[in-house]
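Structures are listed in the sections that come next.
What follows draws every value from the coordinates through simple rules; no lab data is involved. As the structure is a computational prediction, the values presented were derived from the model and not from experiment. Cβ atoms are built from the backbone, for glycine too; each structure is taken alone.
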Structure 1
Amino acid sequence: MVFVVYASDPSDEDPRADEHGMIRTAARACGAALDAELERLAADIERRLDDEAWAAEVRCGGRSCSIPAMGEYDLSGSLTFEGGALVSVVRIEGGPVTEDFVTAGEEYAEARLAELAGGRCE
């Protein structure tokens with residue numbers, strides 16, 4: 001499964017952030033790393049589902065579901081499925097970011113997903 005993140009680092013402490021304070025990661029998770037990512041994702045969604053307004057904004061159609069941000073510096077996202085299996089998770093900073101920021105994040109995610117398409121865990 002592929003996980004992509006595009007976000008700023010408001011704490012200035014995230015080791016994944018580059019010199020401009022941006023976190024841009026994309027990787028295929030397998031084995032124990034996949035289990036850990038799925039546990040974090042499940043806990044995050046479970047926590048969010050307690051907010052009825054947030055849950056009402058989740059949209060699913062076709063092969064994907066979109067997940068809105070809950071506020072400033074939070075991540076919106078999309079979950080993509082193939083044959084009923086989750087194949088990718090994309091998280092882009094949401095909240096009060098600009099349209100250009102979101103577009104750049106979407107372009108980054110599309111490019112990374114294309115690069116990682118067809119890969120497999122061994």
Structure 2
Amino acid sequence: MSTLSENHKKLNERGEGKCSVPMWSGGYPSGFCDNVAYSNHKGGAYWDNPRTGERVFVDGHYGGYVPALACVGHGGRTKHETVNLCSNCVKCIADCDGNPTFGTGKGNDNVYECDAFCPTPKNELVEQ
């Protein structure tokens with residue numbers, strides 16, 4: 001089995017990473033899911049199935065092993081829920097001339113797409 005890379009553990013300046021769920025083929029490890037991931041597993045209410053011993057989430061999310069980031073199919077959050085490009089953009093929000101697309105619409109809304117997005121250099125990324 002291979003080891004997790006930084007892409008599986010941390011998000012890049014666009015708020016994207018790779019899904020870290022281990023995949024299997026014919027009973028042997030075959031890498032990771034590697035679909036686009038925007039967060040860790042959501043978590044939530046669950047129960048343990050007494051017959052199989054597996055974790056079953058009440059909302060139907062994936063209940064298997066997720067070591068770091070998770071794609072939407074493996075219980076991670078969607079791009080609309082998590083990404084805020086403004087937090088890692090060189091431009092000031094007040095002076096921005098872009099056309100942002102907003103996410104959830106609750107409280108301090110997140111911008112998940114913007115045609116004027118210009119990422120800050122890696123060594124200056126803002127921690128969220």
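Assuming 2, 11, 16, 18, 18, 14, 9, 7, 4, 2, 1, 0 is P(r) over Cα pairs in 5 Å bins from 0, in percent as calculated from a single structure, say which of 1, 2 it is.
For P(r) over Cα pairs in 5 Å bins from 0, in percent, the value 2, 11, 16, 18, 18, 14, 9, 7, 4, 2, 1, 0 is produced by structure 2.
Here distance in nm of label points 7 Å out along Cα→Cβ at positions 42 and 66 is compared for structures 1, 2. The highest value is that of 1. If distance in nm of label points 7 Å out along Cα→Cβ at positions 34 and 58 is computed to be 2.2, which of 1, 2 is the source? Of the options listed, only 1 reproduces it. Looking across 1, 2, the calculation of relative contact order in percent (Cα under 8 Å, 6 or more apart) that yields 28 traces back to 1.
helix-only ellipticity at 222 nm (-39500 (n - 2.57) for each DSSP H run of 4 or more, over all residues; to 500) was computed and gave -11500; which structure, 1, 2, did it come from?
Considering all the candidates, the number was obtained from 1.
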